[in-house]
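Enquirer: Following are the structures in question.
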Structure I
Amino acid sequence: MLNVSPFDGVVFRGISGVRPLWPTPNTYPGRFHDTGTARVPTQYFCLHSMGPLSELLRSDPYARRHPSSVMRNVFALRLRVDDILHVTFATANSAGISPDALVDDDWTRCQTWAAKIRGMAVAGLRVPSAALPGTENLILFGARYPIGFNSTPRRPEMYLPCSVVSLGGYSHAELASAVHPRGASTLHPALSSHLAAGSPYTWTQANPSG
């Protein structure tokens with residue numbers, strides 16, 4: 001049985017531009033969509049405030065070596081949505097996907113699985129973060145549009161209260177060591193914890209004072 005539940009909270013997104021939401025289909029592929037088959041937009045968010053810059057550090061070796069030299073625009077969005085499919089390493093198999101696929105460098109299995117999920121009565125996914133072990137990401141299917149952060153949307157399934165947190169923000173100096181990079185020779189720490197002990201991975205956050 002799928003673990004579908006509502007989500008009500010703040011999420012974060014980091015981009016190089018100034019439009020945090022996709023109103024039209026994505027122009028490049030992502031873990032849970034393929035531009036060749038996904039006919040509606042896919043929105044990607046992080047549940048941890050350090051998630052957006054972690055995503056950048058995961059894929060960019062230069063950024064990991066020089067975290068203060070690579071910047072992103074970070075947005076906070078208030079999200080209230082029903083029917084989110086929550087998938088953990090422990091529940092992945094019952095949801096129809098292998099636990100390791102959720103954090104694999106190859107997105108193919110996630111894309112194929114998400115294409116099936118889109119046909120079900122779910123608004124999106126809540127899944128482990130491949131970039132920042134011990135945290136989660138949230139994915140929404142469909143177009144979304146930003147409105148003022150303190151606004152009350154008449155259609156919360158379509159309009160998301162949004163505010164810029166930082167323009168040109170750079171990574172915390174200690175964050176790079178917490179990120180699991182693409183092409184790593186070691187197993188994703190949270191997946192490893194699940195396989196070894198069947199327990200959640202605990203991440204100790206870097207010193208917020210820097």
Structure II
Amino acid sequence: MELLIDGLSKTYGNGVKALDDVTLHIPTGMFGLLGPNGAGKSTLMRTVATLQEADSGTVRLRGNGTDIDVLGLRWRLLNIGLNHQSNGKSEPASRSWNRIYAEFGLEGEDFALMIKPWLRVPEEEGNDDNRDIQDYIGRGEVLGIWKRDGHVISLGLRHSLRTHPSRGAATFDWSFPIRGYLMGHLQLFTGYGETLIDYNHRQTVLGVGVSLAQWL
């Protein structure tokens with residue numbers, strides 16, 4: 001997998017030019033990023049991680065057969081792993097499960113789509129804290145992310161993939177610029193699994209906040 005950075009530039013609202021036509025082609029391996037304070041290291045890493053947008057230039061991943069066109073999008077990510085989730089409590093409040101997942105990432109100009117199905121790892125009946133957790137939290141999720149003019153909107157959907165019972169959850173996130181480095185955030189969650197302890201209780205939660213993440 002190669003990281004291709006071409007012509008990346010970023011100037012902040014206060015006139016500071018953090019990146020000026022940065023071009024790097026980084027092959028597979030482990031590398032460090034060194035430089036003096038103010039050299040633009042943090043800005044570069046935030047841009048590569050899609051935490052902020054550049055004024056110009058592109059960041060791409062290439063290799064391992066993941067640069068494939070699928071329905072007009074580019075397939076850029078394939079990830080397979082084992083996930084353990086637990087609330088660390090003892091009975092009767094104990095909640096835990098293990099799952100094997102596959103994650104597929106597709107990318108367009110200002111849109112990304114993540115598809116993540118999973119299978120639960122079976123447990124012995126006497127040790128299973130929550131044998132019906134997949135019927136509430138779901139057996140997979142789809143996440144769509146849109147970025148435009150400093151705004152980032154995402155919609156995540158989870159579902160049990162069963163007609164009876166048909167359960168799941170939806171999460172809407174909106175990140176928007178307020179002024180300078182100040183960003184606003186709004187999140188609306190409705191469905192099951194907002195917390196592990198109450199995975200089988202339907203909840204609707206609205207959250208709002210602000211951040212200075214691009215300044216730090």
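Enquirer: If we compute mean count of other Cβ atoms within 10 Å over residues 40-47 for structures I, II, which one ends up with the highest value?
Expert: On the way: I: 20.8; II: 18.0.
Structure I gives the largest value of mean count of other Cβ atoms within 10 Å over residues 40-47 among I, II.
Enquirer: If you don't mind, another one. One of I, II was used to compute semi-axes √(5λ) of the Cα gyration tensor in Å, and the result was 24, 23, 16. Which label is that?
Expert: Structure I accounts for this read-out.
Enquirer: Shifting gears a bit: Can you say which of I, II returns -1500 when helix-only ellipticity at 222 nm (-39500 (n - 2.57) for each DSSP H run of 4 or more, over all residues; to 500) is computed?
Expert: Traced to structure II.
Enquirer: Next question, about the same structure. Give the label, chosen from I, II, of the structure having the highest value of relative contact order in percent (Cα under 8 Å, 6 or more apart).
Expert: Details: I: 28; II: 12.
Comparing I, II by relative contact order in percent (Cα under 8 Å, 6 or more apart), the maximum is at I.
Enquirer: Given a computed value of 5.2 for distance in nm of label points 7 Å out along Cα→Cβ at positions 32 and 160, which structure among I, II does it belong to?
Expert: Answer by label: II.
Coordinate-derived values only; no laboratory data. Remember, it's a predicted structure, so these values are computed and weren't measured experimentally. Cβ atoms are built from the backbone, for glycine too; each structure is taken alone.
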